[in-house]
Structure P
């Protein structure tokens with residue numbers, strides 16, 4: 001089967017290309033940057049180039065984006081061009097090519113300000129019922145692109161599915177205070193409790209979404225590692241997260257002490273992937289407990305696929321739209 005993957009030089013694009021190639025699929029990989037999986041170098045705003053790449057594609061995975069770190073280096077028009085215009089170009093091309101499925105990689109950043117609890121309030125439960133409230137141009141343009149997917153499904157009958165992914169990239173944390181206070185792998189393992197997924201699981205969710213695009217509907221679906229928390233823990237998480245984790249994973253304190261690691265003192269938001277697991281039939285293979293076991297065995301908190309994809313960095317050129325995620 002011929003499959004188009006935008007952002008083929010990026011984190012998720014490469015993971016999807018590797019997963020699809022392993023299945024025996026023909027991967028068409030447009031990206032602004034050349035890479036081992038890039039078959040067409042160009043911009044997703046270029047309708048003619050996208051049309052050529054789309055020819056014969058049965059599935060489309062749209063992972064290319066300008067994303068949160070680019071807010072500091074790219075202006076709003078660049079985000080509109082890449083995230084909104086680019087998505088519209090791809091949707092039109094996929095419709096014309098009669099693609100069987102179009103999976104859009106959105107982001108939990110669309111929830112934005114809705115994820116920040118007021119002082120003294122419980123942590124926020126982040127699932128598909130939480131109303132979006134983007135706080136920057138990245139979230140605004142990804143939410144706008146979701147709207148275009150909704151129109152394409154309703155008006156043109158294109159089988160679109162929206163996946164709002166949690167963090168899955170291995171780069172250093174973009175919050176300088178967090179990055180200086182904790183070791184990188186310490187941060188990532190902590191985040192598997194409430195706001196991170198392994199890229200292997202993110203890729204598998206995309207494949208399932210494509211396979212079941214007609215029957216599962218548009219979504220959106222939150223894609224994150226299964227959390228050990230329930231809503232009953234939200235108030236305590238906002239005041240004493242280590243105490244909650246110690247009850248749910250009693251061996252964590254011993255392992256963290258040996259490594260000189262620390263749990264975050266508080267957790268203000270908890271992403272929940274219940275709907276994706278129930279509706280898509282998604283069974284992620286990695287969560288806090290499994291990654292804690294890997295760390296205890298001397299391995300980093302990431303799958304073999306995540307290690308193979310590795311860190312990519314971010315395209316820092318101002319006003320330069322990209323095809324990478």
Structure Q
């Protein structure tokens with residue numbers, strides 16, 4: 001059995017006749033960076049609100065850090081940091097003053113060490129230089145980082161981040177991605193909701209895909225990509241020798257038409273980087289002049305389209 005930071009069982013939330021979340025079973029391993037992936041409107045934020053006790057489920061149950069929510073909110077929430085639907089701060093207060101104010105609202109926080117906690121959080125997200133500026137002068141990326149600083153004012157076992165890179169430029173996205181990795185390196189489980197497939201693929205070890213309120217797939221990234229073939233393309237003038245090597249590796253190579261006779265295409269199931277290295281070594285050892293070698297691996301987007309039959313559009 002996996003040690004789970006988040007577990008839901010048939011979790012459901014209806015708004016009238018509409019099921020925003022329909023009987024989902026989530027399993028988020030402790031220590032993972034877990035991507036919660038789906039189009040805008042697929043039920044991700046509603047699920048997060050139920051996990052945090054902000055919305056009462058219509059049916060089913062959720063366990064966060066091993067305890068039932070929302071029943072155990074008093075013991076669970078101090079161990080959870082969250083950034084939901086973007087940070088909200090008093091615009092005319094400085095970043096540091098906002099964090100001091102929010103920390104003071106936490107009845108479990110020691111006021112004697114409050115300033116140290118705020119300074120440490122600001123330093124960790126790279127906002128020390130802007131600590132005294134009013135938040136209304138912050139860029140969107142700085143506000144997102146301030147939101148992360150608020151979530152990490154105290155050591156947390158679990159971070160829940162709803163679209164943490166939403167609206168950021170490439171530089172801001174890289175900064176937030178780096179911060180998330182640093183949190184995970186410290187042993188914090190990070191649950192990241194996003195509609196950006198490429199972002200999840202770069203950042204996460206596990207993921208679940210939501211579509212129209214239901215989970216259509218979840219697991220490690222390799223499991224999510226499914227059994228689709230990785231296409232191996234070898235470019236060489238030594239076609240016959242290359243074919244023999246690929247066949248001996250259990251592949252079924254297809255030679256391109258005569259106009260491109262130095263190109264081979266072969267399909268392999270779940271070819272790993274180690275397998276690819278060994279394949280190149282075998283080709284070279286057999287005297288094949290390898291002029292090009294490429295892997296075309298299935299992506300999360302390919303898998304999403306295969307599972308849902310739709311693109312990544314807003315669900316009506």
*Supply the structure label, taken from P, Q, corresponding to Cα Rg over 2.2 N^0.38 Å with the calculated value 1.22.*
Q
_distance in nm of label points 7 Å out along Cα→Cβ at positions 83 and 163 - highest-scoring structure of P, Q_ = P
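A value of 3.1 was computed for distance in nm of label points 7 Å out along Cα→Cβ at positions 75 and 203; which of P, Q is the source structure?
It was calculated from structure Q.
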*The value 5.0 for distance in nm of label points 7 Å out along Cα→Cβ at positions 51 and 123 was derived from one model only; which of P, Q is it?*
P
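If Cα extents along the principal axes in Å, for residues 147-194 alone is computed to be 49, 19, 15, which of P, Q is the source?
Working: P: 49, 19, 15; Q: 28, 17, 17.
Among P, Q, the structure yielding 49, 19, 15 for Cα extents along the principal axes in Å, for residues 147-194 alone is P.
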*If you work out relative contact order in percent (Cα under 8 Å, 6 or more apart) for P, Q, which one comes out largest?*
P
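Taken together, the values in this text are just the output of simple stated rules run on the coordinates, not laboratory data. Note that the structure is a prediction, hence the values are computed from the model and not measured. Cβ atoms are built from the backbone, for glycine too; each structure is taken alone.
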